[in-house]
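The structures considered in this document are given below.
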Structure I
Amino acid sequence: MSTSLSELARQATQAASAGRWQEAEALWKKVLKRAPAHPQALSSLGIHALQKGDAQGGIRRLESARKAAPDDLFVLMTLCDVYRQTGDSDAEKDVIDAALAVDAYFAPALLAKGSWFERAGQASLAATTYANALKISPPEAQWPDAFRAQLAHAKRVSEDFSSAFRSYLSDALAEKIDTLPPALAERWHEAVSLRARCSQPYVSESNQLHVPRLPAIPFYDPADFPFFRDLEAKTDVIREELLAALAQDREKFSPYIAYNPGEPVNQWAELNHSDRWSTLQLWRYGEPLQENLERCPETAKALQEASLATIDGVCPNALFSALAPNTHIPPHHGESNARLVAHLPLIIPEKCFIRVGFERREWNLGEVLVFDDTLEHEARNDSDELRVVLIFDVWNPFLTTEEREIVNLMASASRQYDE
């Protein structure tokens, strides 16, 4: 009984895997004698020819395999490599396009097309194609070893092009943008960054109560909150109470991040139960902490006179937030865009900043910053000194009085349902 075609193919594949190339080649030729259009036999013999330095013979075999199996991505990408190595740019482009016609999201073909555009001097198309390949690839830590170098190159080319494009747009628009008020100018700086693909849009993500259709504004104008002026005027006395608390009651400052064992900590692993970010709570989830308020009476009075947001079970929150030297608060989102978060800076060394969405700001002593913390935000203290701000909640000014009542009803009903 003669050996079946499938058994011959299995034996040939096994021989090739074991490095017995002559045996494999002989077996594939037997397959081909019985089935002249056998795609695997044609492609394998084509690769064997290439390994022996017979480029034209290899191409003939591989093109025959392509004709027999036009949707075989392995054959197409093998031909792509051969045509690139032999300098046949048109044929290379043809098989790349054929591969993408089979699967428009086939990353190896997108990387090959990006490389083709790059070598053809078409920088914009190369960067766009590389960016598309990166979009459909896994995170960098999970890149396959076989494609890591190509993906790293794609990332570098894409980022370099975006950076150059951003600089070009910034220069082209600078004269006009410079005439705008700072808040509007920042909008157009972000628009330039988005157009150049240097950043992605930042959207509001609330961990609890999200009010749709509110504008996603990173930093608000403090002038829109008249009571800030009175609070800022009391910076010195509030700062004195803070310094006294730091000197006399430092043990009352507790880690801001305090997950229980078994709870997922995600980005908070380094700060979980760490004094590197510690707080002295004055109000927490809408409840006053009387002992701490009595320790800081002028601060308590100033907060009482401010228009704090009151959401059942959520806020007001008010606290002294102490960030240790060389400490990073990683990117995260807040609880609700119905309220904004305000910072009154009290101890501000150099090399400290906060980023909300696209915008990055530095704190200035006694000047309130107010922002929407449901946009991704982070903070850094890159100095060798302690940084402390007074944090408190205020209402989002885009909510009417009636809407604020609805926010409270929703928060209260949610708590009751949970219970």
Structure II
Amino acid sequence: MNFKTAEPAWAEDERQALLAQQRGRQQEAIEAWTRVLAQEPAHIVALTHVGQMAYAHGDLEAALHAFQRAADAEPADPRSWVNLALVHQKRGDATAEDAALTRALTADPSDLMALYLRGQLAERLGDERRAASAYGAAATVSPPMDRLRPDLRPAVQYAAQYRERYQRKLAAYMDDAMRPHFAEAAGDDVERFRLSLDMLVGRKQRFDSLPMRYFVPHLPVVEFFDRALFPWIEELETHTDAITEELTAVVREDRGMEPYIHYRPDEPIAQWAELNHSPRWSAFHLWKDGRPVPENVARCPRTVAAWQRAPRPEQPGRTPVAMYSLLKPRTRIPPHVGASNARLVCHLPLVVPPGCTFRVGNSVRSWERGRVWVFDDTIEHEAINDSDQLRVVMIFDTWHPMLTPAERRLITAMNTALNGFGETAEAYDV
């Protein structure tokens, strides 16, 4: 018994139309598509091809008729509305063009071509704000250039450039408008507002806490913390020379240091490919995953004694940690985030040649030897050594100061429970 589904009556005409188009025989193709439409008036493919061929030959009325029929037959498909918009653009009917683009974006708000055409229309009409909004959306929804159709790349590039020009114009206007108000606020701490304005006009982006593992909600997202929150800092800084002496001995002996990044061959390494198993960024661990490294501790007793005066986050099998971090010349640690916002990371700079910088979110700083800073490493951060010399920073962690004593005890208990279940630091590093 043959259950083969019968072909529609117009199937052969459709095949002939497609074959004629492949061979460049446009007249044959239009005749075949016309026969298809005589049998199936709502055939979307036929209507689209007929419309495209009419448009290419300058017959805008025929193109308009075909594309309108296609859009009416399948209104949820943005392509027919985009085609209609192009015809209306050619006819100089901005109102109809805008209406067609509205229908296209109602069908699919992220349609790249519709967004670009809306930006183009707004630009022609002199509406810079609307043009920048549409062009910006087009650039946002576009895939990366290397995955974008070559014929669309110039449009997306133009859209991004227009948006950037508009943002610069807006920024310049706002700077002028706000200048007298900043002058009036001279002497007040308005850096937070300055940052909010930079974000508003597109000069800077928003960074949030994005820990890889464990997140405590409702903690303030702060890039670099006020030193006054950590009363132990100044006392620790007085030991900088003693700590540096022990570091110097470690570097001279060249023993006990290991690459900081050490992914296995079967693990995805993403941005860490260049530094994986590389001595360009290495560490001399004093405390690792919450446990002392006895042979290293024995070599640096003054460093350990000074560090242990600072409060340490007790997360068994995970923290505290303390180490010398060595970054070789002309080396960059790529942007990344840490494991948990329950603890913060502290830097005590020991060897800092000129040309070394550190970014957390929107804040960029240069280390000063012997001056500690505390930051939230769950905010995107990166380190750069553009000098010709070694840079060394002592790194350790501390509790987030906004955690209550009860919360700290519970986090310690939680980590103990995780260990009891078999969740190691590698599997669930909080």
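Upon calculation of distance in nm of label points 7 Å out along Cα→Cβ at positions 16 and 408 from the atomic coordinates, which of the structures I, II produces 8.6?
Numbers: I: 7.5; II: 8.6.
This figure was derived from II.
Using FRET efficiency 1/(1 + (r/R0)^6) of positions 176 and 192 (r between Cβ atoms, R0 = 25 Å, to 0.05) as the calculated read-out, with 1.00 as its value, let me know the right label among I, II. List each step's numbers first, then the result.
Details: I: 1.00; II: 0.70.
This figure was derived from I.
With mean count of other Cβ atoms within 10 Å over residues 144-151 coming out at 8.9, pick the structure among I, II it was computed from.
On the way: I: 12.6; II: 8.9.
Among I, II, the structure yielding 8.9 for mean count of other Cβ atoms within 10 Å over residues 144-151 is II.
Coordinate-derived values only; no laboratory data. Remember, it's a predicted structure, so these values are computed and weren't measured experimentally. Cβ atoms are built from the backbone, for glycine too; each structure is taken alone.
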